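The structures considered in this document are given below.
None of the figures in this text is laboratory data; all of them are computed from the coordinates on show. Everything numeric in this text was worked out from a predicted model, so none of it was measured. Cβ atoms are built from the backbone, for glycine too; each structure is taken alone.
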Structure P
């Protein structure tokens, strides 16, 4: 009875060479050169071939389980954990959690195969990408800092909608500072800059888009100094502003946006965080972990950051500054309110004087003349005709209006919220 033998191409080649070797058509050294193995291995295989034939060349491991197989049940346990806690995680992120939290020894490719086979992950096809000219990273930390904001459902419905504003260093890719804020506006960016400057010092340049906070986009604007309040503050700090013409131009921070919208959202979920205050407290530990994973070493170890000068008072720089001219009665108008200047000197010395008004975040103002403060009092309040609101702040303005008028219902947690699971749902019914 004939028996079929399954052999690989390598095994068939060896059988033919050993057949010629048995006919003494060449030496064992020549056979070793042909097969790419050592003469010693040729002698060992040839001895077995002479007694058992071609079947002796077939691998003994065929049909047997591999030596590097995972322990029995480990794949099922990993799949159960992924389905319960990390169903919408990517394979790489899910692998990190399995290793760090559950102490499971699995490779990324194993986790990927498990998720693909169970339908939790769809293998992505490689798309033909449009090629952009690559820009080399800056050589020193602090030479170029990219700034951006990312409005996103960071709390996945567990809390209010908000934006993440943050800075990354172009040379290293490190997140330097970050804040969760209701929307992208001037005061939140001032708070971000205050956090950044106190920790790192002054960089050489900020690289950002043409958002209204950073750049005056109205070409027909006749009044003002041609720069925004943010741009004016950066001029006082001697920090250059550079504007990108497209999202692709600041691709480094745009790619980090995608990473954060994937990883940070899931980390906030795992930590059961649903408010801006809790998220801001969590950010430092997340940033430290993020930088340890994704930051690179700069080409030049020298740091380009400069310390703040004694003359650069952040409390005065990070204000809204405007100019007015005093009337004959030493009055001026600011935001529909008339103010009266009080002075011990002769009134004619301040008539038509150009004064500087600095508005703080709480709405209070200070008045300066030749860098010296002036005493004043509110004289008359005029009714507002209407407010000019940026499109990115429109929703926030309407929400605040509804809150003031008592039209907003209290936030009701979803059925999956931790408060619900703790039996506290009656407080929100």
Structure Q
């Protein structure tokens, strides 16, 4: 008869391999019949970590020993764990699947007692499926019932890019046309996103199987502080991506991704789908724009904005952003101010924008309709600073506009200009919106 419990799986690893092992833990925990044990997930404050790790390994049904070029030459605690695991395996009947050596990269393990076991190479295709197959055999031997993850209904596989928007949020994908003709500093018509990019929108890119397409990350447009083109960031974005992918390359390429720094934060991340995305650098924002252009016809943006196809998709220039916000004359005006007016009353500002930490975090991008610009563009004051396409005066940092939830209301005025380094992605107050411009715009 089934035992009525889950398969206990202990993850033995070196601390330097934690990112890869953390991803492995998540994938095992998603199986309803597996109970994985990972120190950072299972150890509680105040516990004797050495004792608890010993007990967890001793009481486990299977031990996965994660090996890498780092761990096989490392001295110290990880070797002690491996020796304990091997000693425990000596007490199992011959032929029992108990120790599973898992190579995270093309390393050469030095433990003689491991060499008689067949390795799972987690950097090769279908490796995870093979690992699960071994764990199934162990569960069968222990008469542990294997329950499949529930599936609501058969689903035809489709790229993440085609994930439909629900009817009640289609407005979040809308672009607004700005056309001053020959009357302003921008002589071409352009379209700007009605709202900043939300967590839900960025999630499509993050889940897409072409997230690491190098074309999205190289040759990013370089524009000076006067919004004049001065070339491209040829390999800077790609180098940033490759550096940040180093902890993910243990897995099949289609699962490679770099999540925003605050992606799992309950106040800022994907658990708030209609809040503006934060925790990303300038390169990530630009790569999203390129991805959006490639997949435009398959996305909700296309269906909501008909006849907008033959356009360049990029971050807005500061000149474009200021126009969409209604301009910065008179000095001190906010996007919602009528011509010749500039709000000074703090209560009025707080009613129209998420500023001054009054909420304590970002808010849904459509929460402040009274903050709308004369063109109908939303959330241009407060909530998040928005990455701009152009450099600042120092030519090392990129422009930011709009203020944020974290800053006082004065920072949300249209005339206020901020900046940040392109690799700055720890901020909980920087996001972006997208612009569509003519091919030569």
Re Cα extents along the principal axes in Å: value 124, 58, 37 computed from one entry in P, Q; matching entry is structure P
Re percent of Cα pairs over 14 Å apart, for residues 210-289 alone: value 67 computed from one entry in P, Q; matching entry is structure Q
Note: distance in nm of label points 7 Å out along Cα→Cβ at positions 50 and 218 at 9.9, derived from one of structures P, Q, originates from structure P
Candidates P, Q; distance in nm of label points 7 Å out along Cα→Cβ at positions 34 and 170 computed = 6.3; producing structure is P
One of P, Q was used to calculate FRET efficiency 1/(1 + (r/R0)^6) of positions 42 and 138 (r between Cβ atoms, R0 = 35 Å, to 0.05), yielding 0.05; that structure is P
For distance in nm of label points 7 Å out along Cα→Cβ at positions 18 and 106, structure among P, Q ranking highest is P
If relative contact order in percent (Cα under 8 Å, 6 or more apart) is calculated for P, Q, the one returning 12 is structure P
Re helix-only ellipticity at 222 nm (-39500 (n - 2.57) for each DSSP H run of 4 or more, over all residues; to 500): value -10500 computed from one entry in P, Q; matching entry is structure P
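Hey, Cα extents along the principal axes in Å, for residues 90-305 alone derived from one of P, Q reads 85, 41, 31; which structure?
Working: P: 63, 39, 34; Q: 85, 41, 31.
Value 85, 41, 31 for Cα extents along the principal axes in Å, for residues 90-305 alone corresponds to Q out of P, Q.
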